[in-house]
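Values in this text are rule-based calculations from the coordinates and carry no lab data. The structure presented is a predicted model; accordingly, all values stated were derived computationally and were not measured. Cβ atoms are built from the backbone, for glycine too; each structure is taken alone.
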Structure 1
Amino acid sequence: MSVNGAATDDLPAQMGVHAAARAGARAASLAPSMVLGASYIGFGSYVGAHGLGLDYALFSTVTAWALPGQLAATELYLAGSGLLAVALAVALANMRLAPMTVVMMPVVHVPGRAAWRTYAAAFYVAVTCWAMTMMTAPRLARADRLAWFVGCSLMLWTASLVGTVIGFYAAEFLPKPLTLALVFLNPLYFMLLFLQDLRDRSRIYALVSGAALGIPFHLLTPDWGLLIAGLAGGTLAAILARRGPRSPG
């Protein structure tokens, strides 16, 4: 019998909630936190350079914690767009988190514990901690998974808040090209995490399909090309994964 590709007989003994949370925090404390913190230095600098307050920057990171949506909201706000336009833009930018949450929550849910704990933890689903948790959780005892995820995500969330503050106060010293480059560090790091484990063929199919469809759809419709390429590439990857040989485990 297996759980997400890991044999249940091979899972380690339970660490306990506090030990698992500390292990998750340790896993996120070095490179992941530094990369995400650097990305949020870019966001904080962007907010500061455009005359918005630190309260706005922190509120955005505390409540949204998703850079594409935060940047979309900030740009539309600066352009004087209405609340509905901002809400729709943020929803579209962060739509990718919905399927990620649906996939991950059953992996970290602890049977027998109150479901509200899992629902509350869903708020902290973000690209980096999702990738780290999906790679690590199957190797943990079922009872430790949610705590590990919470520890990992809280460490990354804290790094994001610290980066936001640093970037806001450093706005006048950071050139705009560097600010934009910092914002794109996290997507690049996510791609590197993604490439660490390609045993699952569906990941290869999704990567190749999305890359192949991204350019033509962007040329066809720049405003909607990325969204359409994601939907089409993901669907194609799912079809190919079902028809192809199964991954090991």
Structure 2
Amino acid sequence: MVLLALCVLVWTVVWRVAGYRPRTWWTRPRRGTIFIPPARTGRSQCKPPWVRRKLIRLKALSPDLGCRTLAEVFNRRFAHRRVSVGKSFVATVLRQSGAEVVRLRREYKHRMPRPIPCNRTWGLDLTGKADLSGRQPMILGLVDHGARACLRLSDLADKRSATILRELCSAFRRFGPPARIRVDNEACFNSLLMKAALATLGVKLQTIEPHCPWQNGRIERFFGTLKRHLDRIAIVDGDDLRHKLVEFRCW
């Protein structure tokens, strides 16, 4: 009997310390009173202030991402902190902080970039432009982060790793190999052939995080200017596109 009473006492103390209050006959609220449940724990707790700041910054850096994608990006980037958000929470934060997002976007746009040595980091990416026949050739762009110079702008027959490596070797012969090349998560940039060839040449391959285009922002900004000008004209065929790319690169 004493052992049973001791077990009940220990069970009550442990569960009350853990925040659980069993609704037995002696703890059940009386009729006519309002029962206030204990505070919840886990995902429903208030998020730390840094979560709100990071979400606002992500939206300012990439305004085209929706709430669901922003939640996925946040949960993947900050998984080590054991804090996760949902799309409803992201929508609430962005609805309450619209002015802050606009202010940050304006600040990032007019911020002076820090100086970077030339030929240290190159930004590489692919884009496309459809011609009048409906064919959409791939366009390769290569930008030096230090000089902001377009080192390579050419159309490709395909986007295989071997084709991209031929363009890179042409740029290496003219400008010399850089210390690193920054790319996104496309398979043609992260293939074994690409990694082995660049490692043999002593060039490091940097891959940005998924859904983070601002990490390779110089080539993304360059393609934004290129597409804005190409959308104003009609491209007849591949030869016409090559002439337009040469004119744009000289300009």
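Here distance in nm of label points 7 Å out along Cα→Cβ at positions 152 and 168 is compared for structures 1, 2. The highest value is that of 1. For helix-only ellipticity at 222 nm (-39500 (n - 2.57) for each DSSP H run of 4 or more, over all residues; to 500), the calculated result is -14000, so let me know which of 1, 2 that is. Among 1, 2, the structure yielding -14000 for helix-only ellipticity at 222 nm (-39500 (n - 2.57) for each DSSP H run of 4 or more, over all residues; to 500) is 2. Which structure, out of 1, 2, was relative contact order in percent (Cα under 8 Å, 6 or more apart) calculated from, if the result is 33? That value comes from structure 1. Ranked by Cα Rg over 2.2 N^0.38 Å, structures 1, 2 are topped by 2, which has the highest value. Where does the value 3.3 come from, among 1, 2, when distance in nm of label points 7 Å out along Cα→Cβ at positions 160 and 176 is the thing being computed? Here the read-out was taken from 2. Hey, Kirkwood radius over Cα pairs in Å, for residues 80-223 alone derived from one of 1, 2 reads 17.4; which structure? It was calculated from structure 2.
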